[in-house]
Structure I
Amino acid sequence: MNVLTKRLARIALAAAIFLCGCASPALRPLCILHTNDVHGHLMPERVEGWKRPLGGAAVLAGCVRGIRAHNDAAGVPTLLLDAGDIFLGTPEGNLSKGLAATDVMNAVGYDAMAVGNHEFDLGIDVAAALVRSARFPVLGANVRIPPAAAPPPPLRPYAVVERGGLKVGIIGVITETTPAIVMPGRTGKIVFEKPEEIVRACMAELRAEGVDLVVLLSHCGSEEDRRKAEGVEGIGIVVGGHGHELLKRPILVRRTGTIIVQAGGMGQYLGRVDCRVDARGRVARWRYVLIRLEEGRCPPDPAVAAIVKKWGAAVGGKFDTVVAESRSDFTGCDTGEGALGDLIADSVLAATGADMAFMNSFGIRGQILKGDVTLRDIYTVMPFDNTLYTMTLTGEQIRRIVEQGLTLANGILQVSGLRVEYSPSAPPGARVRSLACGGRGLDPRGSYKVATNSFLAKGGDSYATFLEGRDVKDTGILDRDALAEHLSARSPLSSEGFVPTRLIPAVK
């Protein structure tokens, strides 16, 4: 037994003592395991700041199997849940249209998941097929399918799971902003309603069914989860996703006693809540741990390892092709200029010959790490199949776009060919101090050739100003192909000594 396996065994022993010892008979034990925002990261891979690589789905499955075995021996029921965004982000996830993810989840034995916004990235047909492939309930209580919308994903509002005499109601909800944050048009006529009232109605139905505990699977982010937990009485635990937040300790909502958990993303962590449920359906006691799913943490599950290998073979070996060398890490930044954002925006500018280029920070999904840079690395950075667009915009329209990015509602916009001086503390809409292109201030009435990706060009993230562009052209160039060519031409790369020179916050 290696050191990591011994550590996991000690955690399991401590949890068993906590759940089974010195407790009132009225308190019943439950262990909830949870993941979120896995985004197709099923294979072993390098992770920034980790000494050991990510072990992938086989290590996840091995850890789950070990925990279940310990709990079964102690008479403690176990649930395994996911809070959505299971597939889009890797070659295996994308090219299988999510079936690689559900194949793994079926084998690991998930009990339920909430549908995430990225489940709709490839359209309603793909989302519906994905839901049908799952051998567990896929939940979306606030997803309303009008009669004219077809074919609808067969989502359920909630599920009831009975384990060890404990009846658990599980409600699933998704962010109401979904239509604005996936490629425009991909959600069709589906309506994503505000979750709170829907959750309250589902709670009443579940209580009528006599459930002992209500768990909310929420693909909405922790800020929204806190509002729901404060506004709706009776939710025991919120298992969250969407924000990729690594909550090292659960958020406790004192007014209602609800706890909120979220386990990062990209398949890197397994969250574990060991709790005791009282007669009122509240979590009376709990212990929480995040299990880092690095290689060696748990013995990999052979059956799941075979599934991962199968899907890896299906996408082929071309993604292992080395296109560049990096002598340092390039990482993203959602709130300011980042070295990776600069690199990507520069690649858009170089591929299009525009005056300036924009890249949405939330569209940057990974990092370029020190060492060989492969096509797989580039794919995980830019997995959305966006093509590059060019258009003509005025200086005033460009200012509006930059101002919208400075609200940080969907992350700042990374830029190339443009220098922005701004005041972060100024009111929204009045943060830009100056804009310059080619060393000259932008003329509000002047015309400029602007390049961006197809998501923003079509008004994604509510950037309606891009829809005002003239001379709009789809170049047909995939954004990740432009990045691969840019990196190859400039290899070896380095971000050492990186200093922001494009997005300049004012110093008070």
Structure II
Amino acid sequence: MKRLLLGFILLVGLTVKAQKEVASLAVPYSSDFYSDKESVAVSNAKTKDLVLLIEDNDKTILSLLNEDFKQIGVLEGEKLDRKFKTFIGYSIQSDTYYIFFKNNTDKKFGYIEFNFKSAAVAQFPLDFKLEDEKYVEGITQNDVFYLMTADKKSDNVNFYEFTKQKQLVKHAVDFKSATYESNLNGITVNHTPYKLLTSNSWGNNGSLTKIDLNSPGAIESTSEKVKLYQLGNELIFTFDNQDDKTCIISINTTDFSKKEIVFEKPSLDLVYDSASYNTFSHNSLYNNGVLYQAICSSKELKLTAKNFNDNKLLKQLYISEANDTISFKNGPIIQENTSMWYKDNKRVRELEKTSKFLRKVSNGKLGIIAFVNKNNIKQITIGGYIERKGGGGFGMMPMGGIPMGGIPMGGMMLTASFNPVMTAYNGYSYTKSTRIDCLFDDSFNHLEGEIEKNIFDKIHDEENVIKKYKHLGFRLNLKNIYRHNNKFYLSYLDDSDKKYNIVEFEN
């Protein structure tokens, strides 16, 4: 018994060392229901303040915290309009904040405007109608909100900027360089920006996925073909729909000038007939000035790392089914499956054969994860996952059947539009993927060593500790995970005392 108690004390001690609770706010939350409510966070980089929006049954609670997490302002507004279902972005103009949302059909938009100094809070519809275009994404860049659409009748992508006059000013950008043709049963199909970026019920399944450059990411997110990276004033769009190249369009939001770049994808060593190329999986990922590209068949995989500025090859990695040893991996081949029915929500298997790894990655959607960890070591993950269709299972579904694109909470939904960190964490925590993890120095020399827990692992562990210690059931209510002042935070409402708690994590 003493040993068990000592082990528990040591575990708590290690947990406390890794993170700390920085705030426990008494919020005027009156509802006894949580599944149809949401909380969001807005980080003000200029003032270092943090704004929280918490949905309640009959009102909207807004809280302002300073850099030391002292609550310096509280507002209560009307309940959010029920026809709006999804948060899509925010804007900060001096002391006034705007949080934007849309309805399920992507045709109606609105915002809540509030100012803690004047104690003003109100909701407004956004006077905007889509004509021959379709909504793609909401983007907040340097505290400015843009509503992004794709034009049906041209190759233009439009960025509507929300100005100080509360008007949407249109910036049209030609995305023609992303278009391509394919042959489907003898019929030539033209893939326009509209088709690549939007989806509909008639079979078009285009999409855009935001990738957060400051978090580890998830294969479920990085395996998507069209991705957006936000870096300074740049919006970097990568298109991996073609098996031989990555098309890149980079837009400077100061003047909406653009750069177009093409990176050729690596070629496999073996000889295949033309029909075999349709069975290959391929993709790319940008991180820290490097573009990673990979292509995989059931027999081999090749990954290259190139300097993003000059296309110079920095590293090439090769895996073959003929060799059961992957010399540059750190640890076993992992096959991970998530379900609420498994212990700690996960089931992990180790695969022995390289051929099984190649088969699973080539048959699914290939994804790359790359980031520089706290020891200035490049950590690269190569893997893939097979998207489940139907079946009622929970493997890919956080919170009982929720797709990775958004986190529905009944009344409103938090998507990657508003918080790509939360979406990436959700995909990382609830995964069905096969992968290898690798470590490299700054010159891409392979390093020996074990893979350390990343920030998402630490948050996931802390979640389980909180739920068990506080008896909060299988999930935390009004949970949110976000970056603020270069640190990661987990927020949640403790339904036992109606305190809204914020936990800070070492990055």
Structure III
Amino acid sequence: MKLRFFIAGVLLTSASLYGQEAALEDLPAAKEYESHRITSADPTGANDDSWGIEPGQTRVLAEIQGPGRIVHFRDNITSREPHHLQLHVLRIYWDGEEQPSVEVPIGDFFGVGFGFTEKFSSSLIAIDQRPGDLTDSTAMGAARNCYIPMPFARSARVTLTNEGSQASRHWVEIDYRSYKKPPADVMQFHAQYRQGTPPAVGPYLILDAKGRGHLVGCVLSVNNNDGGWWGEGDEVVEIDGKRTIQGTGSEDYFCESYGLRPGCFPYFGVTLCEEPFVTAYRWHVPDPVAFRESIRFLIEQGNGNPPFKSGNDYFSVAYWYQSEPHSPFPPLASIADRTRWDTTAKGVLEGEALKILARTGGATDNQTEARWSGGKQLWWRDAKIGERLDFAVPVSKAGKYRLSMRNTLANDYGVFRFLLDGQPLGQPLDFFSSANVTRRFTLGLRELTEGEHTLSVEVTGTNSEAIPRNMFGIDYLKLEAIP
């Protein structure tokens, strides 16, 4: 079905969404199924319409006898625990199986990585609002909706496990159909989470499945530690043991061009694009990728050239249908591994919190951006060669320490040397880069006494390609005790 609009005498015709025409055509037809809904409604009839899940508890959201089909799943999670969307794990079991066919942290399953929340709409998954700052992993209150059809012959079991340390509450709705007999020739839905932090050398593996089925979607999240453009790598699909599909770039796989931009469409989109965090999705609704024996789905990391290596963190969810039994899933990453991308605190001295002892030139300020730990960096600008900035570095216990820092590089940043208590720390470092990026640097090992020490940053020069403003930005300083 196409919709027609008239504006100032001009006929405009909209393209119909794939499958929409058939669905609308079938809408008036009599239905050969019964409709059901499982909710977290208060059984007393009062308004306490949510379920609680205690730390370490697994809650059964639905236990359904078949044949049937889940057609809608909604969960609104209330928790102030950081990373709670990564700490709650969704599992779904079909037809009495012991190992789940779906095993994914709930936030990733609903299309946004890193435990963040963003409003978006697509053909299969939608979130109704962004309830707080985009990169706030404690934000709560959004309704997450999934419309992926999930058929089953004998039974369906849906569980949610709270692996966090705080209790959570959930407003849940699961709509399903029951049939008198199983629909013919349908396969079971599967979803699997994987990660590489960073991945091993070579293309990053998103899915490795055996049996007959078809891939219907992918969500990929990248923590861009390397800075710059991370997506030159192609998608590679091996079907039934043969290299069948070779893409032309990561953004091309997600149906975009020359990088990724925030925006959501029925079958592709970018739900998160806040440097260094990116999440993109693609739904293969019009173009399922079919396989008869096996499928391996990979994406090249790094600059798109062998050996395909990067320092970035990759997190992915693959969505597919296949006949049972399915191959065992790899063990789900631990909580520490799922959240290791978060560099906030964890023994670092935030740049914006460093005590300034002296400044012989230029100006200092705090800049705000999500890519920096704590969302800020200390910014020193417009200093001249020979001018210096001194920080206080507190040491609580005498010992040997490795000093490192995370800094910004850009086209107007300078060359600096570093001194600790007046003694040089290695060679000067050049913070020029044609792209605005962040990187980690090691300053070396030092024996430090208990008390306050002085870290000095001195302008020593300007890269010949740089805009001569001698900028310096420090995200954080880290002192790591060496046994």
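Readers should treat all values here as calculations from the given coordinates under stated rules, not as data from a laboratory. Everything quoted here is computed from the prediction, not taken from an experiment. Cβ atoms are built from the backbone, for glycine too; each structure is taken alone.
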For distance in nm of label points 7 Å out along Cα→Cβ at positions 100 and 460, structure among I, II, III ranking highest is III
One of I, II, III was used to calculate semi-axes √(5λ) of the Cα gyration tensor in Å, yielding 41, 26, 21; that structure is I
Ranked by FRET efficiency 1/(1 + (r/R0)^6) of positions 228 and 436 (r between Cβ atoms, R0 = 25 Å, to 0.05), which of I, II, III sits at the highest value?
-> III
To which of I, II, III does the computed value -9000 (helix-only ellipticity at 222 nm (-39500 (n - 2.57) for each DSSP H run of 4 or more, over all residues; to 500)) belong?
-> I
